[in-house]
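J.: Read through the structures below before going on.
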Structure P
Amino acid sequence: MKAKWLNIALLLGQACPVWALVVSPPRTEVRLVPGASTPVELTATNDDKVEVQVDVSKKDWFIPAANKIWTVDRWLNVHGPARFKLKPGQTQKIEITVSCPKEMLGEVVGMVSFVYQTEPPSTVTPMISVSMYVIAKGSEKLDGDVKDLIVRRWHDQAVVSAVIRSTGNVHLRPSGRLVVADAKGNELAAMPVAEGAPTYPGTENIYGGQVPPNVKLPPGTYTVKADLEYQDLKLQGSRTFKVLPDGSIQMSPMK
């Protein structure tokens, strides 16, 4: 759990890079009847003041064991040139065909990656990858739960995190809120959870936020609650914890 806690701490303080190349949409999710195909389109735009050279490739990202034979070479086709140049402000359309193999269940996830270099070359070669999801319509099983709720101290602030587990055969992308309440059930703080990183089938992921600095938690008993959802799936749970006289936090067993 220590490594997972480090992940959420890094996410809370992570800065977003500035890209010269902009690719949209950042992800594509399609539901297809097994055996069907559909065209999709990506757009790459040079948002810099110099020309860039772009190399396009594809790769596997997440393939459940049940779909291990369905690599990107069997369901994802990228059309057009594998290398092109874009002048400042210029745009390139990338045509793609995604297919759903007849025998596939659940989902597969691949990436279309764009490695680009400016002219003159920089010391770092950036890469942007956009995710491509294909879900076999009619076979998807959306399921999961709140495996754990944790409240910890981080730089003198209380940080709340929910460990979400996907037990179905498609990913979860939960959103909602995490709540801290006092012993009487009065809500003291609510941390919004925006739709973000996915939890893939058979895996766990952490979603969290900081208790606002103006919310003080003196010694006493509290409850942390998760009120999350993804599509029609509710992801809810609660756990009590104590703030001890020295300020440390003691979690009770998960309900």
Structure Q
Amino acid sequence: MSSFLIVMCVQIILESFPVSSSGHVILLEHFLRLFYSGAFIAVSESKLLSHFLHGPTAVVLAVFFWDRWTFLLKHFLIMWRIIIKIIFFAFLADIMTLIWYILFNSVIDISIFPIGLGFLISMLCLFSLRFLKREKYEVVTWQKALIIGAFQGVAFLPGVSRFGLTFVVGCWLGLSAKKSFEFSFVIQWPLIVLGFISSMMQLSYLDAYIFNFCTLLVMVVSSIIAFFALHLVYFMALANRLWVFSIVLCFSFAVWLLLVVTRVASV
């Protein structure tokens, strides 16, 4: 039970950072298998649990962007064109993402994709922000929405940060840090909500294991930490400092490489 709480906490909190929460969950589970002898539930091996743990993230994002979306709703008669444009662009981006999802679930086996390579891809993408010259800020277009959505789909690969990849691509396409940050989460939110709803309809066999006071308390505390962490990441994004997380991913890559070498040496 304690191992599940640890993994759950890491999953929820790291969703606010551009470092691939799923990749680090896999890395953490490798360590837990080595040193933890109790009952173990691998979140990374259960799509239901992974989707379920996206529920707190959906709530965190809804609260974080509360002032934006409530403003649009309050001024719907004036802002309806902008609302429709946002929905349309998000729809296009998510369609591209769903195409990748279908390919990865029916054609391409991504289970053999090494998370270390995913960390490396995310690290290089974030570090590229150091060389980005923002001379002008452009608007989101349907073409850019499709491109960003396609890269969001690539982030299904283990270790590849969805937020990091979509944010960086948006910036390189000419969007401001603020707009790229917001659009990255706008296109993610509908997908994680759908995944969470789907998981809630199928988790009956784990109800007693998940829905207890201890688990719910950890979820609430982790969500609060994730909320404030998202504020930190937002300010870092506006200050063009998200490249700093490439250093974190460099460390994660080194840990993964050490695990691989240790495993090979023990064979």
Structure R
Amino acid sequence: MELQETSFRKKIFHVIDDHKSKKFLNKIFHGVLFSLIIISTTNLVLESIDAFQYKYWKITFYLEVFTIVFFTLEYILRLYTCVEITKFNSPIMGRLKYAIEPLMIIDLLSILPMYFFLATNNTSSFYVFGVFRILRLFKAIRYINAFKIIGQVFYIKREQLLISFTFIFFTFVFYSFLIFVAESNAQPKVFKNIPSAMWYTISTITTVGYGDIVAITPFGKIVSGIMGISGWLLFAIPTSILTSGFLKINIHEKKDFCPNCGERQN
């Protein structure tokens, strides 16, 4: 009996886990799943248009119900079959560990709005938790290899990125202090404290320059000019780190392929 269950579970696992397989069931399951990700996201966008929502609310609602049922089934099946993965092979602890994987958390959060609606029977709660519905876009990470590469780059360069972002944060606070000192007396209502000066610092360092707050003192203008110039240099640091990470992965992947035939080497 256990052998039959294991065999059945393994078949389901290969269907829901292998989206690159050419088998009929795999193509159907992942085709429907990916299509629902796109359709439900489009549905969420269209719901924000009052005229559309008023006219087609039944269609959008039942489409959402179908999507939730399918995503819920997918979530349950992933929990059920995850023990086929070596590091999650414990029936209880393995499934608990798998449930807190980032993609599984996203899967869970993406289906919660409908269940909040069903539990409370409150339409407003359905839209309040709409922010979770947009997380369905991240379900596509399983299908797009580029997302995995980006994740690998951030992981291998995590220490350098942490140092660079820490440096950017300290620089940001330092500039906010300088602009507060320069402008607080001249514009006490605008620059009443350092946190209020941080908005000006953000818009200046990022060179957005909304124009809602401007420096009027000579020292404030000098600091603002330095901020604008150094903004390019500050953000060039993490950019160069990420670029080196992409190059490292690219070189590593090229080594996995034969230079003559182009086939992946074992």
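J.: Out of P, Q, R, which structure matches 3.9 when distance in nm of label points 7 Å out along Cα→Cβ at positions 70 and 150 is calculated?
T.: This figure was derived from Q.
J.: Consider the structures P, Q, R: one of them gives 230 for volume of the Cα convex hull per residue in Å³ as calculated from the coordinates. Say which.
T.: Corresponding structure: R.
J.: For FRET efficiency 1/(1 + (r/R0)^6) of positions 22 and 246 (r between Cβ atoms, R0 = 30 Å, to 0.05), which of the structures P, Q, R scores highest?
T.: Q
J.: Can you say which of P, Q, R returns 33, 13, 10 when semi-axes √(5λ) of the Cα gyration tensor in Å, for residues 158-221 alone is computed?
T.: Value 33, 13, 10 for semi-axes √(5λ) of the Cα gyration tensor in Å, for residues 158-221 alone corresponds to Q out of P, Q, R.
J.: Still on this structure, please answer the following. Quick check on the output: 3.3 is distance in nm of label points 7 Å out along Cα→Cβ at positions 118 and 142, derived from one of P, Q, R. Which one produced it?
T.: Q
J.: Out of P, Q, R, choose the structure whose coordinates give relative contact order in percent (Cα under 8 Å, 6 or more apart) equal to 33 when calculated.
T.: Matching structure: Q.
J.: Figure out for me which of the structures P, Q, R the number 19.5 belongs to, where mean count of other Cβ atoms within 10 Å over residues 102-109 was derived from the coordinates.
T.: P
Coordinate-derived values only; no laboratory data. Remember, predicted model here, so these are calculated numbers, not experimental data. Cβ atoms are built from the backbone, for glycine too; each structure is taken alone.
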